[in-house]
Structure 1
Amino acid sequence: MVESGEKWGFQMFIGEYRHSIDEKGRLALPAKFRGKLSDGVVITKGLENALVIYTKEEWENIASDIAKMPYTQGNARAFSRMMLAGANDLKLDGQGRINIPQNLREFAGLKTNAVVVGVYSRIEVWDIKVWEEYQAKIEKDSGQIAEQLDQFGK
C-alpha cells in the first residue's frame with residue numbers, strides 16, 4: 001500500500017481528521033500518517049495557537065534553519081524560543097497515540113476534541129472550535145488571500 005505522498009519519495013501529510021484526547025492527554029494520530037512517524041516525532045508550539053508535529057528528519061531541518069536566524073534580532077530570538085523551548089520528543093505508543101504535554105495542551109486550548117491537519121511536511125493539531133473559526137474566516141477570505149500569493153500556481 002502506498003501511503004499519502006510516498007509515490008513522490010517522501011511522506012506528504014494531507015487531510016483533516018477529528019480525534020478525541022483522553023484524560024491522560026493522549027491523541028491518536030491518523031493511521032495513514034503513522035508509517036513515517038514510527039521513529040518518533042517532535043511536537044511544539046505553532047502559529048495561530050495550533051501545535052505542530054514534525055518527523056525527526058523534518059525537525060532537524062527546521063531546527064537548523066532556526067539556529068541560523070540572527071540572534072541580534074528580537075523577532076528571531078522570540079520565534080526561536082517559542083519553537084525550541086516548546087519542543088518535545090515523543091514516541092507513538094502501540095495504538096498510534098502521542099501523549100501531548102500539559103503545557104502544550106494549555107497553549108493550544110486542547111481539552112477533549114482536536115482536529116489533526118496534514119499540511120505537507122508537518123501535522124498541525126488544533127482545538128476543534130478554534131479550527132472551525134479559523135476555517136470559516138479563511139474560506140470567506142480565500143479570494144483575497146489567493147490574489148496576494150503571486151507565486152501560487154506558476
Structure 2
Amino acid sequence: MANTAKLSTVSAADYDAAFYPGGHGPLWDLAEDPQSIALIGAVYAAGKPVAAVCHAPGALRHAKLPDGFPLVRSKPVTGFANSEEAAVGLTDVVPFLVEKMLKKNGGKYSKGPDWQSHVVVAANLITGQNPASSEAAAEALLSRLSIA
C-alpha cells in the first residue's frame with residue numbers, strides 16, 4: 001500500500017486499461033467519487049478496456065459516455081446479483097444493489113448461478129458477477145489487451 005497512487009494523480013493516458021476489483025467499498029466511495037467517475041469515462045472514451053468485478057461494477061453508476069448517456073446503457077453487463085446480496089444479509093445495508101443499478105442505467109444485465117463464475121465481455125467493457133469471477137475477468141482483460 002505504500003506505493004498506492006492517489007486517484008487524483010492517475011491519468012487515463014498513462015494506462016492501457018482500468019481494472020476495478022470487488023468488495024463492498026466501491027459502493028460507498030468509488031461510485032460517488034468524481035475522480036473515479038471521470039477516470040472510467042476517460043479510459044473508456046480513449047478506446048481502452050474498463051473491467052470491474054463483483055461489487056466494483058457499482059463504480060460505473062455515474063460513468064457516462066461522451067454523449068451523456070450511462071456507460072452501461074444497452075451493453076451486456078453483470079455484477080453482484082441481488083440474490084447474492086440477499087444471501088449475505090446486506091440488502092438493506094448497502095447504499096444500492098449493483099444488479100438493480102445496472103438495469104436502471106440501461107445495462108442488459110445477466111447472471112450465472114450464485115457464487116459461480118460469470119463474466120460478460122462487451123467490447124471494452126468487462127464485468128464479473130462475483131468473487132468467483134475474478135480470474136476469468138482478469139483473463140478477459142488480458143486477452144482484450146493482447147488484441148488491442
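Each value in this text was obtained by applying a stated rule to the coordinates, not by laboratory testing. Just so you know, these numbers come straight off a predicted model, no measurement behind them. Cβ atoms are built from the backbone, for glycine too; each structure is taken alone.
See the values below:
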{"read-out": "Structure responsible for -10000, with helix-only ellipticity at 222 nm (-39500 (n - 2.57) for each DSSP H run of 4 or more, over all residues; to 500) calculated and labels 1, 2 on offer", "value": "1"}
{"read-out": "For P(r) over Cα pairs in 5 Å bins from 0, in percent computed as 2, 10, 21, 25, 22, 13, 6, 2, 0, the structure of 1, 2 it came from", "value": "2"}
{"read-out": "Parent structure of the calculated result 32, given that relative contact order in percent (Cα under 8 Å, 6 or more apart) is the read-out and 1, 2 the choices", "value": "1"}
{"read-out": "Structure with the greatest value (metric FRET efficiency 1/(1 + (r/R0)^6) of positions 13 and 101 (r between Cβ atoms, R0 = 30 Å, to 0.05), set 1, 2)", "value": "1"}
